[in-house]
1. Please state which of the structures P, Q yields 20 when relative contact order in percent (Cα under 8 Å, 6 or more apart) is computed from it.
2. One of P, Q was used to compute P(r) over Cα pairs in 5 Å bins from 0, in percent, and the result was 3, 17, 33, 29, 14, 3, 0. Which label is that?
3. To test your reading of the models, identify which of P, Q gives 0.95 for FRET efficiency 1/(1 + (r/R0)^6) of positions 19 and 59 (r between Cβ atoms, R0 = 25 Å, to 0.05) when calculated.
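Where a number appears in this text, it was derived from the coordinates with a stated rule and is not lab data. Everything numeric in this text was worked out from a predicted model, so none of it was measured. Cβ atoms are built from the backbone, for glycine too; each structure is taken alone.
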Structure P
Amino acid sequence: MRYKIIFKDKVENVDKELLKKIRSKHSNDIEGIDDLYEQLVLHGTCDSYTASKIYYVAYTLALENIELILIRVN
């Protein structure tokens, strides 16, 4: 199963600099998670087959009051 993060607000309204700040702060916390942050910065969404990585990224975004939606894709 694949898990996906999308922003509740329009992608254009999400502060890219804030995403980069979050990425630099947390990208080394879990191996391979930097790719998810890169996807967020570039595309405004990210997905992974590893639920724990998606939930961790969602947690770090929520700490900065970024509203998001988690989706499980079959």
Structure Q
Amino acid sequence: MSKETESYKLGNIRVIISETDDPARLHIDCNDGVYHSEFTVSRYEYQYYKRHLNQRISTAYKKQHESADS
């Protein structure tokens, strides 16, 4: 199991950041209780583009809920 390095709430989305086997990459796990998503990003992306990453996560979850309501 990978070591959790950070976790935070993004609205109702729980975001957990963990290390991977590759020291240059991080594992991102997102869950809002209904939808679950996970992916990897480079440490550089996470460090310098975290705000953009959070906006993309929020937008993707909003679209999931909108399409489920349709």
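1. Label of the originating structure: Q.
2. Considering all the candidates, the number was obtained from P.
3. P
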